[in-house]
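A short reminder: the numbers here are calculations on the coordinates, not readings from a lab. As the structure is a computational prediction, the values presented were derived from the model and not from experiment. Cβ atoms are built from the backbone, for glycine too; each structure is taken alone.
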Structure P
Amino acid sequence: MLHPTELDSTVATLIQEQLTQRNWRILGAQGCVLGIDLGAYGLRVALVDLGNQVYTSSYTDVQGTSPHAMINDAVALAHDLLAAQHIRPEKVLRVGLGFGGPVDAKRGSIRLSPRMSGWENFPLREHFEQVFDAMTLIENDANLIALGEATFGVGKAYNHLLYLHLSSGVGGGLVLNGRLHPGATAVAGEIGHTVVLEGYDKNGTPPTLEEMVSVSGLLRRVTERGLATAKLEDVFGEHPAGQQVVDDTVLLLATRLALIGALIDPDIIVLGGIVVRIGGPAFVQQIGEQVQQYIDPRMLRPIPVVASVLGVDSVAIGALALALDSMSE
């Protein structure tokens, strides 16, 4: 079932402001750009009409997770959105694609999916280029959120941004000098795959940060402390087990963010994902305060730590930013 997204007025305003300030309108006065989020739990398509300066988006539930099933659903959703805006498919100038897993952006393919089968080495880009006959770009979802926040969101006034995504997994993205910086092997900012040495059994294998601070990791840790729950909200509640796990999580994240802050010197650190959304402003504030504690003020200025603002469309909006940037090069 197709669902028009209820546009967050703040997000729409942020995008409208950037559309008027940049030269994208001149480059594509008679066309539009699509940003598509191929998520394991839902598909989202965002559209910018460059001539009329209109931003809109739509969502559909995932009916099947095979590559061809998801591509067919995403294309149908995009066509419905274009029709609703009275835009012909041949007016699509660029398509940006976001995917929840490692991608090969140069080849336009999926390396693998941690949650869906059949995606290993899948040539995603060529399928969308055949449908829309437009340049198509592909990127990891966390990288796209980082780029979206740097282009339209809380980081738009800065040149250097670090993004950390806390959800079913832990992802990260890095924007330097206003450009996405994927690194030598496209894993820049992916601190979720580093190991945690604090408090682990020396005879065992140390867990990764993702295994500690993802949704499943948080629920497992509170259960081990006596709070049996399947609700993330309970982790951030009044139970002593939850409070201790949250305090430990803040410490784990703050120490690592402070180290990365010293290495890359970002203007701002942005946190997002369901863990951040449920944890709320107090969780973000705790992390931010502890990050400053682990930074030597004689050498480094305080680094703001804030929550992302682009909401549920963040990956699709980042895909728009990726596509739009390709028009400015």
Structure Q
Amino acid sequence: MGPNDLSRRRDHDARQTPIRLRRELCESGMSDANIRHEVHAGRLTRVRHGAYVDTAAWEALTGDGRHEVLTRAVLRQARAPVVVSHTSALPLYAAPTWGMDLSEVHVTRCDAKAGRHDAGTVQHCGLVREGDVETHHGVPVMSPTRVALEVTTVAERTPALVVVNDLLHRGLTTQEQLEERYAAGIEQWAHTLATDLVLRLANPACESVAESRAWAFFFEQHLPRPEAQYPVTGPGGELVARLDFAWPELKVWVEIDGKVKYLQPWRPGQSAEDVVIAEKLREDRVRELTGWRCIRITWDDLAHPERLAARLRAALFPAGGWVA
């Protein structure tokens, strides 16, 4: 079982983790003193005011899984009709939460009344249109199309682009649906200045968080836009590889060295070493067929954009001549 499989299993457990409200514990015969004793003894964990889960179950959850439990607790305690929205919808769709603030639960009121912000919960006020709400794992949640738009209003541009690309890549929404819902109006939404740019940058060909980060990096550093998932074929027309990003006219391609690629086996019985060797052979074959230069970008490289940009410009334009 690879790390992603473990993450999915634990987040699935979030949906199986019973949330025990204070009133339910009291109805079962426990007093407030009993509840405090169970918390002090480490058998119960208070996840928010008046909501508890078994400590063993809580400690087994990932960060996304814990946020999902918190979200379910907020729904159970809500005194107004609300729908899970914004960043809190991401774990429900198994969407990436890289760069997202999960310290608060986001919901949207369905009664058109003013929202509020308290006790770790943000209640948004926004017109809910037909098709905006779905039920996912028994939880009322905004549709992937609406969630993609909502995230652009509460997150930085690159993390928002990561989410939009992921939802597009997995077919949970389409660029046409995003454009139509955006054009239909996002009434009463705040902080929508970045939305249009994120939609124009969106690329469903990006297959991972690292690839989406790189796609944003190319734009932010004013580099030429590469072709994503560029196919390389052999003499017989067979597909040899799909390159993460390529500039065919400049004879350069980029491979993103994401940690998951090497830590999670591709096939049963295949080790991380096998994956590294296979990747090296693949790179050699691409170089034989194209004569191009490969630039590898790591997660750490993306944390130093100016340095990485200089390295890429040197590879793309070895004789100079590039003006940003």
Structure R
Amino acid sequence: MSRKPLILWCLFVLSLFTVQGAIAADAVRIGHFPNMTHAQALVGRSQGIFEQKLGAIDWKVFNAGPSEMEALIAGQLDIAYVGPNPAVNAYLRSKGKSLKIIAGAASGGASLVVPAKSTARSPQDFKGKRIASPELGNTQDVALRRWLKSAGVAPGRDVQVIPVKNADILMLFQQGRLDGAWVPEPWVSRLVREGGGRILLDERTLWKDGKFPTAVVVARSEFLEKNRAVVERFLEAHVEMTEWIKKNPVEAKKRLNEQLAKLAGKALPPQTLDDAFSRVLITSDPLVTPLNTSAAWAGELGYLPKKTDIARGLAGIVDAALLNSVLAKRSLPAVKVR
């Protein structure tokens, strides 16, 4: 090959890398978990709906809310699906400067599971026992500790509450080394079907109308301020996926399971998938009232910054203006922020 064609070929290849780099630099960075409660992200990835609305996307998968919020605060994420308590914690610790909740993602899908032969019926029955939660200070951990304390049972003193990753909870449960576990779906269903457990308490029974936020969507404040049109297009995709999943549960479960297999390394058995899906409400409503209640519980447990007026501190955490605009265009009811 002569020098001129070789030089032209090298310039062509270099131009390809340059274009790809430009696309990557402009990509919207979205974080989520390989969890059923982040269904819009998982099913949306399989359909390419977010790319249709936004163009290039840099998807980032996490397994813990605090680390995801650290990435967002550090400017490594623009938008994220996350549990409400890590979002609240990040918001308060940054004095309201780090993020805004822009939508809800899921309600329900959390339960206290015990071994099938357990005689436990109430919080008092767990004195001297071991109960696992997915992570210290996460949404299920707060609910568990609040449930115990409200009955006069002190976590740590009366009951050993052990923060363990969900996959390890299943292993410990199967080995008979746990007396209970407060976990989200699909781990509730897996503990029942693979671990020989039974549901002692479905968290929905503790809330008015059975609704409480299990996952919300947050946007980094700076990104939201500078890119409201982009965030609105994201919300168009999010709401579209929310409604599609509700109307097409069979296909949604199939696509969800394909993504779980791809991202988590294992698909769920059909019966486990059906059980888990039946206990999760896919929604775009951030469910502000129970969100604030859960935040107050986290404050009581010492998980939020000390000397914080939580009610005042959370006054501006939800920005539903763009969401309600998107909902109005689809003739769907607006969400309440107070």
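Things worth noting here:
- Look at relative contact order in percent (Cα under 8 Å, 6 or more apart) for each of P, Q, R: the largest one is in R.
- Winner on mean count of other Cβ atoms within 10 Å over residues 79-86 once structures P, Q, R are ranked, highest first: R
- Entry that produces 1.8 once distance in nm of label points 7 Å out along Cα→Cβ at positions 95 and 175 is calculated, selected from P, Q, R: Q
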